[in-house]
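**Q** Take a look at the structures listed below.
A short reminder: the numbers here are calculations on the coordinates, not readings from a lab. Only a predicted model underlies this, so the values are computations on that prediction, with no experimental measurement involved. Cβ atoms are built from the backbone, for glycine too; each structure is taken alone.
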Structure I
């Protein structure tokens, strides 16, 4: 969906004539879908947004899959492993990098499910100070049109139309219909998928753990949870809207996984 790519890459274009040391702001590495600022850990394989100053010289987006490891003279490593880059944004107040945490950057030794990873941003050969990030096996976030709160990027499986208030581009999902939710951070899958890439054609890379999905606090029936065949680091969850789900234009949509619940201000529209 072009909408998803546009949300992940934004900012005004600009150029910097001098090499400067990149600086990541405190708390400046967030789940790229939810933009949650509560300090939740992040998951390998997920998309993250990195905020700071002097991170990049211009706005850009990756033009192909597999994703590149360098955009606009910027690159990122996690535990020394190059991160695939989805896009960059260069703005007057801050810069932003959207990258995937490489699957191979973190190895959890069972039964451990939490740890840390060291991130470094490099721009034109100048490196940021190492930035330590808490990681865990799964840390879900739902993509929205507002990069955090607001309309979830969730659409009817039958027509591909966003499940929002009635408009030229959206309409409510009906109880009993199938809904597709786009998210990141849902953890390991049952097929090997290289960092920066999507599953091979025809391959369903399912999550090892099935998430719980709440629509207005009513569990939906999860029929699929796995990596998107189109977008790197993006998962899709297919659910059926259950009887008894509340109706309205701003019904909260949440994912529960690995003891983490997504924020309650990502919404969809539901009707009878």
Structure II
């Protein structure tokens, strides 16, 4: 491995054989040396879960006789942890997670394995980017390429503030129709969730999570609106979930209990 070139770790939550990861590799290899460590199976919506009570298996994956990456029998966060602590020859210069089928916006960033992989890298002290494209079926991954390359190259050159990961969402539009890149805030939009009750052939009931997005009235500074307006949304995320602006107010209330 060329120690002169940046080392880039790629991961995702769709599994090591996902097309989005394969296409991301095409872009990343133009920027540095690439190592893939991704879940061996689909891990969407597992959030930032990690494996504590079972061993984590890892095996090498070869495609057309050439080493492709490490398949990790765990979550996206597990994949990043194991790669950075054991599998990589040195600390990576950048971690990129994706390219995810469908956007990761608003409250969904808390559930997203794609975003959590990037957040885990940030916790471990490495600049990280999560990338999603806003298309679930037949996503045109190549439309995201110019923006992934620009943002990743910038992060390699300048680094990121300590503990920060970038959540990047690209509209499902040809690059020449995308209006630009915006630094955005995480939207507070969420789903109105319901459960569909169904009956299996044995007469037992099961429940299927369903629902629809509940739009908030928000400005163009948030991820959801910026994406809808045709911009690439780049939201800096930090793993400190403390509601700092309310700590003083709540401290006063607690003293009255």
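**Q** Among the shown structures I, II, from which was the value 59, 54, 46 of Cα extents along the principal axes in Å calculated? Don't jump to the answer; show the numbers that get you there.
**A** Working: I: 58, 45, 36; II: 59, 54, 46.
Comparing all candidates, it corresponds to II.
**Q** Thinking of I, II, which structure, once distance in nm of label points 7 Å out along Cα→Cβ at positions 109 and 157 is computed, gives back 2.4?
**A** II
**Q** Now for a different question. Consider the structures I, II: one of them gives -500 for helix-only ellipticity at 222 nm (-39500 (n - 2.57) for each DSSP H run of 4 or more, over all residues; to 500) as calculated from the coordinates. Say which.
**A** Numbers: I: -500; II: -6500.
Traced to structure I.
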